[in-house]
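Bear in mind that the values in this text are calculations on the coordinates, not laboratory data. Quick caveat, the model's predicted, so the values are computed rather than measured. Cβ atoms are built from the backbone, for glycine too; each structure is taken alone.
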Structure P
Amino acid sequence: MKTKQRNCKVKTPNIDEIGITSDTLTSRGGLVLFARYLRTSGVFPQIERLFGGIRKSCKGHPVDEVFKQILCNFVDGTSRHLVYFDSLRGDGGYAGAIESSPERLVSSHAIKRFFKAFRWPRIWLFRRLLQSLFIWRLELENPERIMLTIDTMVMDNDEAGKREGVEPTYKKVEGFQPLQMLWGRYVIDAVFRGGEKHSNHGDTVEKMVRHVVDKIRKQYSGEIPIVVNTDSGLFDQKLFTVYEELGIGYICSGKLYNDIKEVVTNTDQATWKQYQNKQQVWDYVEFMDQRGSWDRPRRAIFCRPRYEGVQLVLDFARPDTILYTNLGMGQTIDTQLVGAGHGDLFTAEKVIECAHSRGRDELVHRALKDFGHEELPFKRFAPNAAYYYAMILAFFLYETFKKDVCSEVLPVVSYATTFRRMIIDIAAKIVKTGGKIILKVTVAVWNQLKFEVLWAKSGDPPQFIWV
């Protein structure tokens, strides 16, 4: 007997029609967490206090509202063009994601007028805000020592239109070259400058160091050891004297002059020592060195790598470096380091290790460029400076947000691209019911991101109190 085969209709997931929904949807559901973090952390009252005067009429948008949309736009990172604000104005889902009403979304023209209204006295207030945020993080993290890095960051504007202040840089591109002070992953102070300004241009570095050290001493701790780590661009006895006057330490890469090479060549091989870190080995030798214009000799450590990866480097091909430091010279910084339990920093091995860690600190510049962008939108220098500082402020708050809210689901060292794909770019539905506004996400997102934990942490962050 033959078995009858029935033609069963197979259901397929193919989409047959399209339509329009009146539901409030957003593809940036994670922005709710960041906007909520900003609102509850206490940042906006301080922003309003510093920059509220830029609003000339009550008809305009509140300054804290404009700043919120600018900061959220930087964190979103979808577009670097200001006209993108016009695209967002018609998106009720985006307005809900940043906790704003659709009619309060600003246009690109309003953003342009906002930045063009900045003058230098008000632009410098960004630095005060950054430094106060720095003290806030110091009080939260309570470090035993403060390691600062000072360096410039080239912003390539080669392909941009004519920009005031865009000049040739040492990287053979035209752009800006701001001077930045780093603490860990944070940019805690910055001076926006034209491209041809070298690292040690004028007295900018001296004023920056004096101001930041004074703020640390008065508002955080008068005894905590502070060490400044710099490259050869800041190799200057005047700066060394400033550091020693302030009672802080320094580690600075020097320049290899011929007389130094001669001294090293004539040094007895028995005095050379080795320092090893993972697969790398360095030969080094210590001596006191005094340049011709210096008023005193300073501790110098000459070193060269023995291996590059796993390969032995021949003598003629080794990249030699020399480091100068006041650590271990009986100055105030030594007493502070011993009191903090970090007397091991006096050793040459630790000095070399700290100098090489500057490469890790410079990755902050890479992270900043991944987060923001190098090409600035305005033709005049002042509005570009204000835009740059707004980007630095957004980057600082983005880093604190990762640490305070997202550390359980995302490594703090993640770059902005990873952060946006995992945290920001999630689908969500915004529902109004029972007098409440509810954000709904999928079960997969809820479980994968521990969304309930993120929501709780974003609503109860460490409070920023102005100092």
Structure Q
Amino acid sequence: MTLSVRLQTLPIAALAAMQAAAFSPASAAPAIINGGGATSPQGDYAGPNSSTGAPLSEFSTYNAAQSAVAFGFYYGVGSTGQTAFLNDDLTCDINYLANGGPCSNTPGGANTVHYATSDSALKSTQISGWSTSAYGQSLSGNLIQIPALGTGPAIPVNDTNITSNGALILTDADLCGVFSGKLTDFSQLTLGSGSVKPAAGPFKVVYRSDSAAATTLLTNHLAAVCTTGSGGNSNITFSATSTFASLFPSGIGTAIPNAVGEKGSGGVANYMAGLSSAGAVPQAIGYVSPDWTSLPPAPDSLLSNGETSPLVVAALVNGKHSYLPTTTNIALALDHPSIATTTTPPSTAAQGAIPSNWVPVIQTATEGYPIVGYGTFDLAQCYSNKAISTGLLAYLKLHYTNATYTGIQANNGLVQIANAGASKFLAAVQKNILANANKWATDLGDKAVCAKVAGR
């Protein structure tokens, strides 16, 4: 399997050396903010390599202006980032990135995890586990989950007739058939109006073999639009999940004989670009974050050969129109959800104490690109080093409002919260997470709460 430049395999010692090298002696050993998670916004947060701070990213921009605290190496590890955060064990991230290994179960201390990012909200079991975990409520105060960015996975396609973004137009029935194994040949696609007809032939279905929020976003949408039985468009009943293969208990190879699993959006992109051990570019359909495609803008997502991705993506039918996963079309969908949860922000302290109330979960929309959702920041309320909470607060204020930061987000094909359907959540976040204006005691670093716990 060929990995991307972002997800290059590195030994643990090399990761430590890179993090140490990120700061000069003149920086007086700043407190390091550790964490990671989602790969789709990794270029936005940290660039291909957060230890060098190049190219321009949110973390490198922030670090350049700081002396007391700084973000360390960003571990692009998908859903493992949430596991590392909940267990307060950075070895989960380190081992996964170094060799795909599991957590070493050595929490805290040098392995303290201060944050996680994800393209999907925490599960109810993860949230409830915080109250009993030794690294959760009793140590770290309340669990904080807030919307960070608007996003949506792209559907790249390899076919000799499809040479530009949007040339292939897929319906929901096509998506359901492709990702359930009901459709196996390009000639079987229903296609939206105006679509270029692909060259007939069997195609590979390239899916994320790792636990991935991009998989959650896709399967969350498919759960809303796919049907089974006589006249149905799918071979299976979909449910939202971060592990695609888990939808096929009898084995994904049995249900989808041409299925190919790849680690990370970069792994999918490398395979579809013909850079894996499989060699030649196959007829294929997959799903990746938009920055691993040729869809503008072209951020710094480099394939294993050092080149930007050549992949073209399908447009998706929504109502009378079809849409590509551009920031404009993702924002449009986020503004017009038709099946969603938590569409209004918390309005009381009791509501604000429930982390799931802070992030809308959207299955489909009446307008715009239909597969969308919100990336999140997962944070502890209390940190033993106040420089960490102070630094995180300073960063978050810049992330949501500073023109340089929101410009970096747009350049990476991501939608800033102020321009999304969750914009009404932003005021609640600013009042009650970044400050304690309503006296809910849900704010990051709350003095009364954090005086009673050690903090992580």
Structure R
Amino acid sequence: MQNIPRSLLIIIVGAVLVRLVLFFLIDFNFGEQGFFTGDSTAFYQTAKNIISGHGFSRSADYPFSPDARFPPLYPLFIAVSLQISGSIIPLVIFQLLLASLLPIFIWKISGFMTESLGVRTLASGLAAFEPLSIILSILLITDLFSVFFLISAIYFFMKGYGNSEKKQIIFSGIMLGFSVLTKPNAQFLFILGMGVLVWGVFNRYRGSFKEAMSRVLLFVISFLLVLSPWLLRNYAVFGSFSVSNTGFRNVYTDLAVSVLNFETGRPYAEIEDEITNEFARKYGVQNLEENPALGKDLLKEGLKIMVERPWAVLGTLFITWNSFFTQDLYLYFMERFDLVRDFKIDFSPSLVLVREGPLKLLSLVWERTGGYLLIPIVGRLFWVAVNFLWVAGLILAIRQGGSAKITAVFLAVIILYYVLTSTVAGFSDQGRHRFPASLPMFILASYAFFELVGKLKTINYRF
């Protein structure tokens, strides 16, 4: 990480300053509660229970039952912050500083594709200043840490892939393990890593089984060593080696609910309560969120609901994937931080889009938001452009061949991995779930932008 180019240094400093300004504005106007969102309260309560000697539990009262809804690392970070100052502020400041270092890894990973300073600067700049990435990096949620560990793992993996030094592969496995212990979404990426290592090493060393297996084993062992204490704890307490009880559970409590919501148009929360109670009665359990051993049963029941409704599943997938690729959440967070007045959106924009078309959707949103409709339109257009460009970047890099092709395909597979794994969240805030994939998107999109600009210049020169 030495000899940081001037353009990258400017990006890093700018990233710190922008996040500090937002941090002070939130803290001044809302206090610590301004950094809470979604599952923040659960993380915070778990951290307090850890400090009080009640272990990894989310209950605020006795008997403090063990919990495995979330992996342990983020509550531990909160607990350290609380122990240091009695506040979450040190952790939030550390997050914003860590987020400002992400452009370094984006710069390095982009370098595996091209030496172009323009590409590397644009990709790093997008990673530093894209609004949703800025916001997610200072909220009391797992996203920043899990993505930082993930991007670190990708960097070390790609460096070790083309290097004879095996320590890079070990670092990659460790960082991937930390990412999973922060947020479980990346837990199956180690299987992808194993496959890439076997394929790559066999090609490079002409079928050397020993060389291939040594790298695979180092990667898997380093990954599992990081995870093993938590996996053993869950097996001892719940009889399951699952990292958390999300994932399979979400197929039932999120994706299946979204399918029923699409089919019937009934309120999402009403459907969720109904099928949750139905599962609890059928299997004789009280809380679906506490026990990861219920995962296989929740998966089975969720798949049963979807198999019976194939057309609703197709509609749900269309909405979910459209949201993953284009949802910006810019207006949502502007409301959240009182930058604009609250708008009462008493309908599902995605359902209206599918059932009644874009003109009806624009009409309804205009009635609620007026001129502020421009914000989500600009946000969506930005992400449409990013998606067009990253796909173009993939195609151009494949045609280029060499390291550009290998890097582009690897990044595209990671993007598609998050598309598929985020599907289980259904009608959720898919813009947030896209965060890990957005960074590879920025790299490929930046590559396409400068490649296409170069081709246009060539055409103009000829004419």
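Of note:
- Top of P, Q, R by distance in nm of label points 7 Å out along Cα→Cβ at positions 160 and 280, largest first: R
- Source structure of the calculated read-out (helix-only ellipticity at 222 nm (-39500 (n - 2.57) for each DSSP H run of 4 or more, over all residues; to 500), -11000) within P, Q, R: P.
- Which entry (P, Q, R) yields the derived value 7, 29, 34, 20, 8, 2 for P(r) over Cα pairs in 10 Å bins from 0, in percent, for residues 104-343 alone: Q
- Structure from which 41 was derived, percent of Cα pairs over 33 Å apart, options P, Q, R: R
- Given 5.2 for distance in nm of label points 7 Å out along Cα→Cβ at positions 120 and 272, calculated: source structure among P, Q, R: P
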